[in-house]
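Undergrad: Each structure below appears as structure tokens.
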Structure 1
Amino acid sequence: MNKKKILIITAKYYSSISEEMESKTVEYLQDHFSDFSSHKSSTIIKTVPGVFEIPVVIARNIKKYDGFIALGCIIKGETPHFDFISKAATDAIMKLSIENKKPIGNGIITCLNKKQAMVRSKTKGQEAAKAVVLILKHH
């Protein structure tokens with residue numbers, strides 16, 4: 001396999017959650033993506049203020065990388081903002097993936113409270129990384 005380049009985009013709005021996700025994601029890539037540890041891959045991390053900004057960073061970098069991992073957290077509040085941001089980000093990520101035929105792991109947590117987010121931050125980024133790695137290796 002040729003050298004694969006993966007871009008991780010991390011939304012820092014809930015920094016304690018996103019930092020946990022980011023470190024677990026990088027750890028997963030080091031442990032499970034043999035190309036990662038053998039330097040046949042190149043992984044870069046870029047940060048954005050919030051989840052809403054993730055798709056534009058992917059779009060700007062779509063030709064430079066083979067795969068992407070989107071990390072972030074959206075916690076439901078008292079307004080419909082949660083629903084709009086969740087749907088907009090998910091739809092944009094899916095559209096970018098399909099149109100460009102590149103894997104984008106959706107590691108964006110959507111939950112009702114910070115406690116749920118902390119629990120899910122332990123595995124969500126790894127799940128997104130696993131999906132991208134599998135697509136890059138086998139398709």
Structure 2
Amino acid sequence: MNDLIRISNALADLSRVRLLAMCFDGERCVCQLVALLGLSNASVSKHLSLLRDAGLLSSRKQGRWVHYRLPAEPSAPAAEAIGWIRRHGAEDSVFASDREQMKQILTIDPGALCRVLRAGGDVFAMCGSENSIEQSTKECC
């Protein structure tokens with residue numbers, strides 16, 4: 001019953017469902033998800049921690065970088081919930097828009113992305129610019 005409650009609570013928020021859906025295609029850094037949702041790093045991190053605690057996402061830390069992905073071996077209830085969101089959200093316009101924006105975000109070097117987010121800059125203005133290939137020596141996120 002605890003799994004059911006944790007999963008239900010985790011999926012009871014549109015931002016968390018959007019975060020989960022953005023991990024369907026692969027691992028995402030927190031800064032990429034912050035750029036997508038336009039929420040604070042603290043808010044996105046809290047949402048991600050609820051998804052992880054429910055078994056819907058797993059994470060790995062690399063220095064100060066935290067990356068989220070679907071779990072390799074989710075519990076049966078988590079696997080069912082992930083499958084349900086994947087099936088029923090596939091054609092949703094919000095998810096489609098998020099996928100298009102994530103394609104743009106993924107063209108930006110994560111270090112440069114973090115610096116722009118910290119400075120309050122426009123992430124989407126960077127897409128396709130010289131900054132998108134800038135290599136970062138400074139870890140963030």
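Just so you know, all these numbers are worked out from the coordinates, no wet-lab data involved. Keep in mind that what you see is a predicted model, and the values were worked out from it rather than measured. Cβ atoms are built from the backbone, for glycine too; each structure is taken alone.
Undergrad: Given that relative contact order in percent (Cα under 8 Å, 6 or more apart), derived from a single structure, equals 26, which label among 1, 2 identifies that structure?
TA: Checking each candidate, the match is 2.
Undergrad: As an exercise: Rg and Dmax of the Cα atoms in Å, calculated from one structure in 1, 2, equals 14.3, 48. Which structure is it? Could the numbers behind the result be given before it?
TA: Numbers: 1: 14.3, 48; 2: 15.2, 51.
It was calculated from structure 1.
Undergrad: Let me ask something else about it. Comparing distance in nm of label points 7 Å out along Cα→Cβ at positions 5 and 77 across structures 1, 2, which is largest?
TA: Values: 1: 3.6; 2: 1.0.
That would be structure 1.
Undergrad: For structures 1, 2, calculate Kirkwood radius over Cα pairs in Å, for residues 29-84 alone and state which one comes out highest. Spell out each step's value before the answer.
TA: Working: 1: 13.7; 2: 11.8.
The maximum falls on structure 1.
Undergrad: If we compute mean count of other Cβ atoms within 10 Å over residues 21-28 for structures 1, 2, which one ends up with the highest value?
TA: Details: 1: 20.4; 2: 17.2.
Largest calculated value belongs to 1.
Undergrad: Can you say which of 1, 2 returns 25.5 when mean count of other Cβ atoms within 10 Å over residues 69-76 is computed?
TA: Values: 1: 25.5; 2: 13.0.
Answer by label: 1.
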